[in-house]
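Multiple structures follow.
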Structure 1
């Protein structure tokens with residue numbers, strides 16, 4: 001029987017449709033909710049990467065979540081080759097589903113991505129993250145164990161017991177023993193549950209998928225709220241991500257997240273992904289619609 005990682009890897013292995021630069025990805029068969037934003041992000045990156053020139057790797061993406069829909073149905077991806085320059089290449093990806101009207105389609109998601117070939121340049125980054133009390137992954141429980149020990153439900157029944165393709169070990173969060181970080185943010189170690197090979201495009205697609213796992217929770221943390229608060233509504237609006245250097249998602253990565261602002265019914269959170277040595281390998285931001293006490 002396929003496990004959660006098998007299902008994720010299958011979801012990222014898009015099928016060709018016979019039309020140039022057009023692909024189909026399976027929906028999330030384990031999801032009773034609407035489409036998970038990470039599913040669209042991962043498949044959108046996979047679609048863009050399928051058309052990237054040889055030797056070029058994704059260095060940034062900007063995406064908008066346009067509309068929702070059932071999670072289990074297949075999703076079509078149409079890629080437009082915007083430009084192939086001497087160093088950079090640009091792609092635009094649209095995720096669509098048929099509307100049921102002849103020839104009609106509903107756009108769910110739109111992503112632009114930029115790819116770069118190898119290049120030497122100035123190399124600098126801030127000193128490694130300095131949080132001396134931050135626990136390493138080896139001493140922390142995996143998320144199912146952590147949630148089972150919680151006296152107060154953090155997520156609903158589905159999200160609590162959902163099979164996950166990656167190990168998630170929370171060092172700082174409202175549901176972790178140490179609570180949220182001093183900046184009201186979340187710190188989580190993660191990796192896939194087994195090696196996934198050496199394809200850098202696949203590692204980038206998995207990272208994009210995981211980047212949506214808990215970043216939106218950061219806009220709730222300063223307010224002492226969680227997804228289980230009555231009539232809470234949190235919906236991803238857009239997501240941006242930058243890939244700074246090669247990394248592996250089958251080795252421990254630390255996802256450092258914090259809220260930046262909540263205002264006008266929206267919240268913005270920042271996430272930085274570090275490898276186990278402390279090097280910054282990727283950065284992301286996500287804006288969400290957040291409404292407390294929204295009508296059901």
Structure 2
């Protein structure tokens with residue numbers, strides 16, 4: 001089965017970093033998956049082929065930006081995120097880069113809304129799986145920073161915990177595996193956000209969790225609700241957390257804490273610690289190379305998801 005790409009408004013992007021030939025990324029941009037009071041929400045689909053057939057396993061990419069900034073457009077760039085996306089398409093994945101509402105000042109949007117939007121994006125893909133050539137029984141996640149937290153939430157938290165748009169309800173899907181780049185796992189343990197281990201570290205993200213009119217008695221419940229670690233079970237899908245050892249925004253403690261909790265219950269969580277690195281894999285001191293390299297981080301990310309995909313094909 002195939003379709004005529006122009007009929008669906010496809011855009012073909014050939015991304016090459018050198019003269020070497022690289023397979024094209026087949027992009028179907030700005031698909032409206034949900035209407036909200038703040039406006040329409042869209043996702044972009046990056047396909048592994050120009051002539052589509054069958055149903056492709058799909059990776060949900062959630063962008064970073066502190067839940068208050070950022071864009072799905074980074075998935076099509078030349079930075080490490082874009083290179084991951086291209087590599088995933090070369091491994092036979094379709095990648096869905098999801099736009100979600102942002103926690104702008106006075107917007108009333110919280111991190112829960114961000115997570116709900118992304119889950120609705122998956123429900124939309126499930127509802128339209130045949131038309132969009134995606135396999136709703138093989139859904140993977142990947143995200144960076146705030147998007148890393150969302151990737152964990154999409155992977156670990158049941159859809160029933162975050163009901164969304166009524167018209168998308170009841171469209172099931174199956175999560176297979178996920179990768180989080182420097183994403184937080186727990187908001188309740190504020191000390192995890194202290195790079196230097198100061199227990200009196202400032203709560204930087206609380207305003208994006210509790211909203212403007214939240215009763216004090218509800219604060220703890222809301223913090224726990226958007227903390228991925230609270231959804232971890234021995235039956236959770238495999239998760240890889242890649243964290244930087246000198247990240248002062250989302251410290252490495254989050255990876256170690258998630259791994260500790262996972263080992264206590266027998267959950268499948270792997271971690272990879274990048275040395276000499278700050279947030280976004282920057283050189284922490286501006287000089288010393290990060291270790292492993294960006295190429296190795298990308299390779300580990302793609303290999304992890306590709307290997308988990310292979311297990312679904314047995």
Structure 3
């Protein structure tokens with residue numbers, strides 16, 4: 001297990017001078033050739049925000065139980081506390097590419113501190129890396145160059161704001177690139193949406209609502225081998241609704257069918273759908289349809 005909690009530690013590992021104690025732009029071509037020791041599988045624990053733009057494939061990259069959708073020219077995002085596992089063939093290789101690395105302390109008192117959680121791709125974890133075009137790659141490198149320029153200046157009262165503003169600009173570009181990726185991978189996304197719909201149908205045709213309760217976004221994301229954030233963003237882009245809204249619509253549609261069965265009480269229907277308390281079901285039903293369940297039954 002390799003662990004990097006400070007900028008100086010990571011700079012030293014990659015043969016870089018520490019120009020600022022809380023942020024660095026890394027050029028991996030300056031690092032020594034890597035072997036990651038004699039171990040075939042190496043785990044790296046980062047106590048930092050790290051954005052990697054790799055120009056060479058250096059082994060399969062795993063996060064949690066899943067492999068990253070990772071290749072040359074791909075951007076990988078890591079937030080503090082995440083662990084990456086690198087599977088390599090034991091051969092020596094020269095790393096290439098670039099990275100932006102910053103400590104969470106850099107964000108204190110800045111606009112970026114308020115917005116950092118809006119960049120949901122730091123929580124993407126499986127088959128979800130960002131694939132960029134050559135033009136997008138140049139934008140990334142330009143952003144890195146602006147940050148590096150500021151790091152090379154004497155630190156003054158403007159430094160922190162200029163550095164964090166340029167990091168925020170870069171992250172906003174990444175949001176745009178991900179939106180583009182959701183569109184260009186439309187066929188793959190449609191496959192996920194179809195599988196999601198299939199899993200929803202299977203869920204309510206089984207006894208799962210009774211045994212495990214209401215379905216969650218995390219449940220379906222796990223079944224589809226996606227992180228909840230990526231799954232939620234994908235569904236939002238594909239349907240205009242959040243994954244939670246999509247699930248709630250399905251619950252209401254199933255409930256409407258069940259309400260026609262006058263042999264069942266509203267409490268029985270709520271229990272069959274996975275609600276612990278019938279009043280929670282009644283409240284959701286009225287919010288979505290404008291009618292209480294009994295009123296809807298009477299109208300129909």
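A short reminder: the numbers here are calculations on the coordinates, not readings from a lab. Keep in mind it's a predicted model, so treat the numbers as computed, not measured. Cβ atoms are built from the backbone, for glycine too; each structure is taken alone.
Starting from the value -8000: which structure in 1, 2, 3 was helix-only ellipticity at 222 nm (-39500 (n - 2.57) for each DSSP H run of 4 or more, over all residues; to 500) calculated from? Considering all the candidates, the number was obtained from 2.
When mean count of other Cβ atoms within 10 Å over residues 154-161 is calculated for each of structures 1, 2, 3, structure 2 comes out greatest.
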